[in-house]
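What follows is calculated from the coordinates using simple rules that are stated; it is not laboratory data. Every value quoted in this text rests on a predicted model; they were computed, and no experiment measured them. Cβ atoms are built from the backbone, for glycine too; each structure is taken alone.
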Structure P
Amino acid sequence: MRKIASAIAAASVVAIALSGCGAATPDNNGPVELTLWTGFTGGDRGAYEGLIETFNETHDDIQVTMEVQPWDTIAQKLPSAWATGQGPDLATPNFDPNIVAKYLDTKSLLALDDVGDTSKLAPAAIEAFTVDGSLYAVPANIATLQLYYNKTLFEAAGIDAPPATVEEFKADAAALTGGGAVGLSIADHETIQMWPILQWLDGGDIVDAKGCSVLDSAENVAGLESWVELVESGAAPVGLTGAESDSLFSAGKAAMQLNGPWAAAGYAEAGIDFGVASVPTGVNGPVTLGSTVPLAISAGTDHPAEAQEFLEWWTGADAQRQFALASGFPPVRTDLAEDPELGANEVVAAFAAALPSARLYLPGVTGATQVDTEAYVPFIGEITRGTDVAKAAAAAGDKINAITGCEG
């Protein structure tokens with residue numbers, strides 16, 4: 001799965017010592033030393049390391065050491081370490097934002113009462129990390145999906161601008177199909193989710209606030225039927241993985257694609273003359289999908305004040321400007337979309353502009369991973385291969401409700 005938090009294991013990994021949170025300083029007058037575990041082993045690792053270097057250079061009283069581990073290693077070691085008051089002061093526990101609830105079950109997370117003003121941080125992330133009125137994590141990063149479009153194919157079709165509404169989106173996908181190219185390249189498995197955006201554009205959703213399926217609602221069925229019609233007409237291929245969808249766009253064989261900032265560099269290297277536009281406005285206004293990784297503090301840290309000072313700095317404007325320019329990803333703040341420095345990078349600015357309207361995928365839903373793998377992904381696979389949408393939605397809804405424990 002293409003995620004901003006890579007799960008690729010490093011060839012050599014320093015063994016994780018389950019030492020007590022907050023390493024003792026050798027000198028009472030020396031700086032407080034904090035340890036941070038992260039799974040950022042991918043191509044954006046350098047941008048995170050750059051943040052740590054800048055923090056340490058500008059804070060004589062606090063020094064942070066970031067230990068990069070494979071995500072699987074963190075998942076194995078961190079729960080027991082934090083549950084027993086050991087391990088690092090800070091960590092990104094998982095690339096799944098729903099992991100916060102599991103660490104709260106063991107009372108392993110520190111409530112973040114002193115991380116400053118969070119009103120400018122990505123609202124979807126803050127909402128996901130707030131439980132019973134208390135904030136337990138901040139976004140270590142965030143990415144949004146936007147609309148990539150091939151300018152060459154648009155020009156050849158006589159379309160002078162990317163679609164602005166959901167109606168134009170569907171019409172353009174059909175009009176741009178032909179000559180060996182498809183109008184819309186969209187993946188349905190082994191990737192960050194894209195089909196929920198199509199549902200949201202038509203006013204539909206997957207579950208309601210109680211975790212009960214709404215797949216068989218009139219809005220969902222009608223909306224999905226219209227997208228399935230595009231698939232059946234050949235305007236969108238069937239059953240693509242994320243990598244296959246990327247390859248299609250890289251080859252100049254797709255006019256449009258929903259994707260994240262990580263794809264831009266590859267398309268540029270492939271020589272595609274592309275633009276990045278906002279996801280077309282849906283029936284209920286702007287909406288897109290966002291993904292984020294939580295950054296939290298151990299409840300057992302010996303240095304809660306200093307750890308929260310670090311998080312406040314990490315999510316601050318200066319740090320996020322540095323991160324966005326170094327990584328090509330948007331900042332976690334909504335007030336930097338028109339920043340002069342970031343605005344010079346059209347790709348970063350485009351993805352940053354989507355932060356206020358970004359939604360997470362199945363946030364806070366019981367058994368979200370199961371819902372995805374056992375119900376939702378198979379459902380999309382079925383309807384794009386000819387199964388009646390209404391019947392498939394009802395069956396998938398039953399599976400979802402059994403997983404979430406929905407009682408109606």
Structure Q
Amino acid sequence: MKDAISASTSTARSTEASNRAAPAAALATGTLVHALDFDDTHAGGLVHATAVVLPAVLAVGEEVGATGEEAVLAAVAGFEAVCRIAGAAPHAFHQRGLHATHACGVFAAALVAARLLRLTEAQTVDALGIAGSSAGGLLEFLATGSSTKQLHPGLASHAGILAARLAAAGADGPDSVLEGGRGFYAALADGHADPALVTADLGIRWETTRITLKPYPACQLMHAALDAALQTLPDGPLPPSQVRSVTVEVHPDSAAIVCEPDKVVPRTAYDAKFSLPWSLAALLTDGQVTVDTYAAGSLGRPALADLATRVRVIEVPDPRVAADAGSRVEVVLVNGEVRTGTVERSAAASLTTKLTGNVGGAEPAAALAAAVDGLATAPDLTALITLADRLARPEDPA
């Protein structure tokens with residue numbers, strides 16, 4: 001009898017630990033994915049899809065022993081959800097001071113978790129309804145340079161998993177959570193949304209294919225301008241002393257976020273990632289924008305800060321969403337030479353190049369790529385998670 005009680009208690013504790021582990025793991029993973037602001041973006045919804053979907057897939061998928069195929073299907077469902085829900089209200093959340101990735105991401109994570117937990121259709125609807133009450137993510141970090149935005153995808157993934165678990169336990173939520181009079185779009189997008197777009201051409205038009213990779217570890221809204229500025233450097237970087245002025249054309253919605261006067265000379269690294277004038281000055285000075293651009297030692301360069309004050313922003317209306325709009329940059333040198341660069345939209349990074357740089361070389365990149373490419377036929381997520389964990393840890397100095 002004592003042995004049975006002991007075994008039962010041990011099992012209960014193990015289950016309790018597992019229940020705590022998945023949401024916590026998603027919180028940590030989502031925060032890490034978004035930490036450098038270098039993760040992928042869906043321009044139409046201006047959301048970082050993988051940062052909310054992947055943590056839920058890995059955490060819940062590992063918890064339930066999902067096959068690779070189940071994980072891939074759940075991921076695509078999550079990608080479509082966050083991109084479509086955000087895309088139905090382009091830039092509306094940001095105008096209200098909300099981070100669309102967090103606001104829309106809770107639904108994606110809830111859908112991923114519901115699918116992997118094998119919830120019924122009714123329970124899945126409840127999970128989405130419950131998740132809506134956790135939608136949020138304030139953009140007030142823009143006023144202070146703080147890093148709360150890094151937490152948003154993790155918090156969204158965490159909330160989505162909890163919503164699915166609550167639905168599985170019997171809690172219910174409104175099936176009108178998106179389009180209702182007091183629902184998601186009415187409350188958080190000021191009603192500026194077309195809910196019909198969420199399911200329009202579902203299964204025919206795949207928003208997942210429109211997710212692109214960032215070439216720069218900074219806000220997506222400045223990428224077109226950085227691409228245009230690169231065209232003004234045919235002979236390499238320009239010393240700040242050689243530049244008289246810089247003029248940049250940007251979408252009005254972009255200007256409201258990355259061209260605020262108080263961030264021309266950034267206070268923090270995260271400030272700099274949302275400062276187009278400073279980032280432009282860094283690109284012209286260094287010839288590139290990388291993770292090191294936003295390191296503490298890089299922020300304090302007086303000549304670069306001075307150049308940033310000589311950047312003039314011109315807002316140019318564009319019918320496209322801000323993240324998909326083009327830009328034009330004009331650089332006037334002290335010798336009178338004028339250089340211009342123009343792009344119709346920002347360019348995506350090469351997957352192979354970016355993966356190789358992020359994981360530390362061609363060999364680990366190839367191993368991780370092979371694991372991901374073979375995921376659909378993998379019996380579970382163990383091999384992928386084990387490999388990713390090993391690559392993420394620094395080598396043993398011994």
Point to revise | Which entry (P, Q) yields the derived value 0.25 for FRET efficiency 1/(1 + (r/R0)^6) of positions 307 and 379 (r between Cβ atoms, R0 = 35 Å, to 0.05) | key: P
Review point. -10500 is what came out when helix-only ellipticity at 222 nm (-39500 (n - 2.57) for each DSSP H run of 4 or more, over all residues; to 500) was calculated for one structure; which of P, Q is it?
Key: P
Review point. For structures P, Q, which has the highest computed value of distance in nm of label points 7 Å out along Cα→Cβ at positions 203 and 259?
Key: Q
**Study point:** Structure from which 19 was derived, relative contact order in percent (Cα under 8 Å, 6 or more apart), options P, Q
**Key:** Q
Point to revise | Computed 71, 51, 39 for Cα extents along the principal axes in Å - originating structure among P, Q | key: P
Point to revise | volume of the Cα convex hull per residue in Å³, for residues 35-146 alone derived as 107 - corresponding label from P, Q | key: Q
